[in-house]
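What follows is a set of structures to go through.
Each value in this text was obtained by applying a stated rule to the coordinates, not by laboratory testing. Computed from a predicted model, the values in this text were never measured in an experiment.
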Structure 1
């Protein structure tokens, strides 16, 4: 069985004034790498939509320093416009990422032909491999499986990260992988990691891995070892935590806030993503207690207050 990768959709760490804490991002990346995970930078859990162009470049530079010679690094360069996506992707390529992902354009209502031309141009004009990034709940757009199949024929379109949460899409992607050698897909919905692996996924990209890196990695590890019962148990464990963790609100904000409650040096999201309140924190503290996710399981000091740069 071929190797499978567990990518962590890494958080972006902020100081109390909402400036980016680049050194702490390196530490968070290193914490994930130590558990065997690779790094997916500037994704949804990385607050990419609230970062400026130069900040995204510096975030990826920090991740590249952490991953150099130790782990894989893919960075999301997706912007609403094709032109800016290409400019950012070229910056990431110069830093030395393995590949770039491009989230579907957001705010703009796209046709399938528009999406096809968008990704074809990116793939033509960027020197590193390109991954499509499907997450319709956040972008308002969805790329049809038939359009993905067309794009899969481009030699520089390496694959897709699918965060649709739909099993029928993973089934469709499985067929594309079979029909188009060299194209691959990654599951971006934590509850469907095992489902995707069983259908030929090359791995997963997980936001929850920020909180429980070993739990997520255990799914792929057990699957690769052909330990079906262990893989299913690991997936069910993640699903139980996922349901509890996401119940209080917006999932990426819940990931960040529960990390904050374990280690305040990760900071909060930038406004307006999350306005913490006592009720929310009480619910998340109950999750921490119920699942044993106390600060002792996190490698950094919760009392560290100095500003990072």
Structure 2
């Protein structure tokens, strides 16, 4: 492998462009080749990158050290499976897949080929979320988690609001609690048809051992953009709200205080964006050969829960 890590990008939509802009400003990594369904309107990419409409070319290129899959969710399984079989480290956009069977097959392939697989549940890479986790790592007696995540839109043709917004909140809740729920409940709070698509706000309640629970509120029919996470312990609560606050909030005895950023430049990459952190950790994994299945296991659990919620909601 050359000193600089060469990335292949599959998918040049909104998130593909986010990766392009992030990697353009990163050190030690560059995009070698981009695959997109059509090059129409992609003149700005043709000036700087090698472009193809055939994603197989990206996977089979010996010049590429890692692959980012930012294509539509219904294509994730086929592209990821071929990448893993060819030993290419990958980042997959959320949701991992749109059904549990494909998610489990990817996990089996990762275990067989020992390939690096990361899944972009982007808030797990947010520097304030990382700071929050650091602050609560030694705390006990967690009681509940409350989340609110959504916006008005987007109204996608390929995924419902459940699969679009659900992975964010589920990833944080499952990572914090560290368990799979014993019981899952779900209900529509609001639903409508926009642009010919079914749109909705949904409430999920996940019950865990020792009476702990997570209430998750998500959807694309909210008045404003929300990204709110509150973790309640027996003696205090912590709030992660990156839209409204630049710091983590701690509430104890009804007193609210801010947890400030550390001045240590090596402390949790606190001056970097979530996507910069993801790219940096992907590079580190490639260089160190770290092929832990932890992130993929979490992603499979999320797909399983979303599939169960979809079944619960189908007759509502």
Structure 3
């Protein structure tokens, strides 16, 4: 299985946009979306003679081994390994002794570094496509710099602030740290994650396509009138009723042996009340710590976060 889903190189210089699907292997929508998007880009010059692409787009399968088996990960969650400590450990470990996700991360870093060296882009933009095990709202997560926040808003979905404070070792943490300084070449990086809906919902593919197109527009790779935006109406219809900006308030961590079980029926952005019985584990009922909106209730075997609680920030657009 080729890690590179596709590439599209423009006739003019610009940003290097790297889009990831299946960083969690049980989330196929991002891969399917990228496959369709590259077909759309190949057709664009024939229906739009004035089409000009600036920079380069690369679509990648994040965790090839897990994607092949339909599992979230093989040994460890790839989207929790992007820390300086883990990367240093992986680089110091012989390739024959690396665990599955260690090999994935090392290959991804090498690929991105080579692209920066070979193309000398104006900027590096990372977009990480995901889906959730629960039904309900879509949203995007920026890293904590202003450029990433601007990018997230351009994806036209609710923005969750403070999310990186509740997580560790995500791809976005690495992007926000501006670690892509290769061979002395200063390549500024920013990024966002886009959650497109439930894993198996066909509309999650359409919403992911719209998010990538919006990202390319925000990056200056294409113009607003370029590339058929029929998927944008699907994204807009789903996101319009949702809160525009929320902030993370709480993360329920799952420890080994907890036997965490989320009570059925919860969906993204569903209102909850303090003391509400949300889940169970070996200690007994797991109660909501405060009023808010629930996000990403866990309805799959693998995962270290049981649910998140966010609150809407009034007046933010």
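Given a computed value of 6.6 for mean projected area of the Cα convex hull in nm², for residues 81-192 alone, which structure among 1, 2, 3 does it belong to?
Details: 1: 6.6; 2: 9.5; 3: 8.2.
The read-out was computed on structure 1.
Out of 1, 2, 3, which one gives 30 for percent of Cα pairs over 20 Å apart, for residues 57-128 alone as computed from the coordinates?
Details: 1: 30; 2: 26; 3: 35.
It must be structure 1, since only it matches.
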